[in-house]
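A short reminder: the numbers here are calculations on the coordinates, not readings from a lab. As the structure is a computational prediction, the values presented were derived from the model and not from experiment. Cβ atoms are built from the backbone, for glycine too; each structure is taken alone.
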Structure I
Amino acid sequence: MLSRSRPVLLFDGNCGFCRRWVGRLRRWDRRGAIELVPGAERDRLPGMPAISDASLDRAMQLVTPDNRIHAGARALPVLLPYLPGGWLIGPLFRIPGIQSAADRLYAWISARRHRFGCGESCGI
């Protein structure tokens with residue numbers, strides 16, 4: 001597997017809700033520290049670890065430069081240090097119970113994401 005210089009965030013490119021949140025992330029990431037790629041286009045990236053379609057359907061997948069995979073809310077504390085000011089939010093995930101609550105909230109939203117404002121823009 002190849003090593004990359006920046007993390008890759010794979011997301012559901014067919015989902016308007018997901019695209020909207022990735023757009024917000026893109027604006028926050030002014031330096032372009034994170035490569036944002038629709039999951040269906042992951043094959044164009046050389047050296048990506050194998051990630052199933054089912055995994056991508058359940059949650060965003062963050063692949064760090066050392067090819068570690070962090071899914072859903074577990075990606076957030078890993079992603080934040082790459083973002084301007086993210087280091088201020090990252091420590092919140094070390095508070096007991098926060099990661100567990102974030103996991104549950106992420107799973108709930110992910111299961112219903114196509115209902116949250118996809119409208120005409122949703123490919124599903």
Structure II
Amino acid sequence: MHGVYSHETALDLHQCSNWKAAKLHMTVPQDFRRSGKAPEILRLHFADLAERDIMTRPGLAYTGPLRTILDLLAANTLPRHVLRAALLQMIERGMIDRQDLKQAKIPAESRRQFDQLAKAMGKR
């Protein structure tokens with residue numbers, strides 16, 4: 001797979017926030033190379049995603065709910081209240097559950113930030 005919608009674009013696709021990104025965000029494999037300049041509207045992120053982190057529907061591939069939240073935490077580009085509200089909606093809608101949170105391989109810095117978000121909403 002060449003790339004999947006991610007970060008703010010994936011958050012929009014999950015319909016868990018009113019936040020509108022100024023650019024389309026895509027995650028491409030680490031070894032992805034472009035022959036020309038990327039369009040101004042596109043923001044590329046480089047990571048090798050696991051299949052479990054990708055959702056698809058006809059014509060679209062995008063990061064799943066938990067991966068989307070973790071990417072946004074790591075990028076630190078959205079206000080915390082937006083992330084908190086999105087995470088709460090994902091939990092309430094059954095898109096992320098407590099087992100997902102316990103089993104997730106979250107880097108230490110993201111784990112700390114994630115735990116702060118979860119604590120602030122009273123959910124774990």
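Among candidates I, II, the computation of Rg and Dmax of the Cα atoms in Å, for residues 11-50 alone that gave 11.1, 29 used structure I. The greatest value of distance in nm of label points 7 Å out along Cα→Cβ at positions 19 and 75 among structures I, II is that of I. Among candidates I, II, the computation of P(r) over Cα pairs in 10 Å bins from 0, in percent that gave 12, 46, 33, 8, 1 used structure II.
Out of I, II, which one gives 8.1 for mean count of other Cβ atoms within 10 Å over residues 35-42 as computed from the coordinates? Checking each candidate, the match is II. Among candidates I, II, the computation of helix-only ellipticity at 222 nm (-39500 (n - 2.57) for each DSSP H run of 4 or more, over all residues; to 500) that gave -9500 used structure I. Ranked by relative contact order in percent (Cα under 8 Å, 6 or more apart), structures I, II are led by I, which has the greatest value. Computing distance in nm of label points 7 Å out along Cα→Cβ at positions 27 and 67 gives 0.5 for which of I, II? Comparing all candidates, it corresponds to II. Upon calculation of mean count of other Cβ atoms within 10 Å over residues 43-50 from the atomic coordinates, which of the structures I, II produces 14.9? Clearly, the read-out refers to II.
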